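Below: a set of structures, written as structure tokens.
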Structure 1
Amino acid sequence: MSIKSFTKVIPGIGTVMFERSKKAKSINISVKPFEGIRVAVPFGLSYQQAEEIVKSKRRWLEENIQINRKVEEEHLARQQQKPACDRKEAREVLTKRLQELANQHGFTYNRLFMRCQKTKWGSCSSQGNINLNVKLLELPAHLIDYVILHELVHLQEKNHGVQFWEKLGNYVNDPKKVDKELKKYRLGI
């Protein structure tokens, strides 16, 4: 019975994951942030031969390991800079702004829910509830207003058809341009 995968510490290189691969036509060495070194070993090549090839690529591996360390450090630094989801502060700020915009433009909604989401800035339900992402506080004020007005208009126009954009245009100058600007801000990572 052959071993499908194993890890081995190679002096001067570090921990390497060797995996037998049906897809690999030749040896494939990859170095990825947070994953490390992976070697896809095709059938017909022994693990011993694969290890020798890895050792011969030591300089290339060192360079890629350094690059990956920088990527990992930058990622961790960004994660530490990001504020945690502060629902209390978001509820105070966003509830006040939602109420102001709804009153100013004659919208009525049922309830407001605050969520810490990875994919949406906001949404609304068929029951007239508005859902706003806690992370909205990380956006410029005009984009916060845009998301709130976007959801308020959805209470009347459920889809993103022509009527929706026309109606939103009554409250936001050039809403499609603002929507493109919002897409530059990423949720998630």
Structure 2
Amino acid sequence: MTEITYCKNHPKVETTLRCNRCEEPMCIKCAVHTPTGYRCIDCVKEQKKVFETAYWRDYFSGFITAAILSIIASIIVEYLSGWFYGIGVLFFAPFAASIIISGVKIVTGHRRSRKLFMTITFGVFVGGASILLDGLTTLFLKYSYPEYVGPFSIWWLLPVIWVAVYLVIAIPAVYAGLSGFRLK
């Protein structure tokens, strides 16, 4: 005859399920499915703390580094937009993302945290968006005073469009590269 056990968090709920780490009984509401089996919430939280190693200064230095490198990459993208209709940006954006990832890892000492990765990714966005806004402002001023620069031209849009394309490619690439996400 099996012993009746009750969930450690819900003492009125009968269960036969046990955590594969601490062997405590748990109900299905408290169970977390992991690649190695079911674990209780406490064991999952404890394991998560092992992987989050970032210090408070890593958020600041990671954000600043990502923003500066993204500004530099966006300026290069603006320059590349005039060559071959900007197609080079499609090849440059992943390269720029890998440079940003490497730079940020060096500055943060390869420390990890989901919030750190999101902060760094936001830094990439802020850096690129600053150049994008500068391009939009310049475009608006040129369009507002056509007597000084001539008629509106589609070529004025290319740098703005390609910086936006760079951001669309680089932002998820940086987050995926930092968090360790790999496509198979």
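Ranked on relative contact order in percent (Cα under 8 Å, 6 or more apart), which label among 1, 2 comes first with the largest value?
For this comparison of relative contact order in percent (Cα under 8 Å, 6 or more apart), the top structure is 2.
Oh, and also: As an exercise: helix-only ellipticity at 222 nm (-39500 (n - 2.57) for each DSSP H run of 4 or more, over all residues; to 500), calculated from one structure in 1, 2, equals -14500. Which structure is it?
1
Any idea which of 1, 2 comes out highest on distance in nm of label points 7 Å out along Cα→Cβ at positions 41 and 169?
1
Between 1, 2, which one scores greatest on distance in nm of label points 7 Å out along Cα→Cβ at positions 73 and 113?
When distance in nm of label points 7 Å out along Cα→Cβ at positions 73 and 113 is computed for each of 1, 2, structure 1 gives the biggest number.
Could you tell me which structure in 1, 2 was used to calculate Kirkwood radius over Cα pairs in Å as 19.7?
2
Give the label, chosen from 1, 2, of the structure having the highest value of FRET efficiency 1/(1 + (r/R0)^6) of positions 65 and 89 (r between Cβ atoms, R0 = 41 Å, to 0.05).
That would be structure 2.
Further question: If you work out mean count of other Cβ atoms within 10 Å over residues 57-64 for 1, 2, which one comes out largest?
2
Computed from the coordinates by the stated procedures, all read-outs in this text should not be read as laboratory data. What you see is a predicted model, and the numbers here were worked out from it, not measured in a lab. Cβ atoms are built from the backbone, for glycine too; each structure is taken alone.
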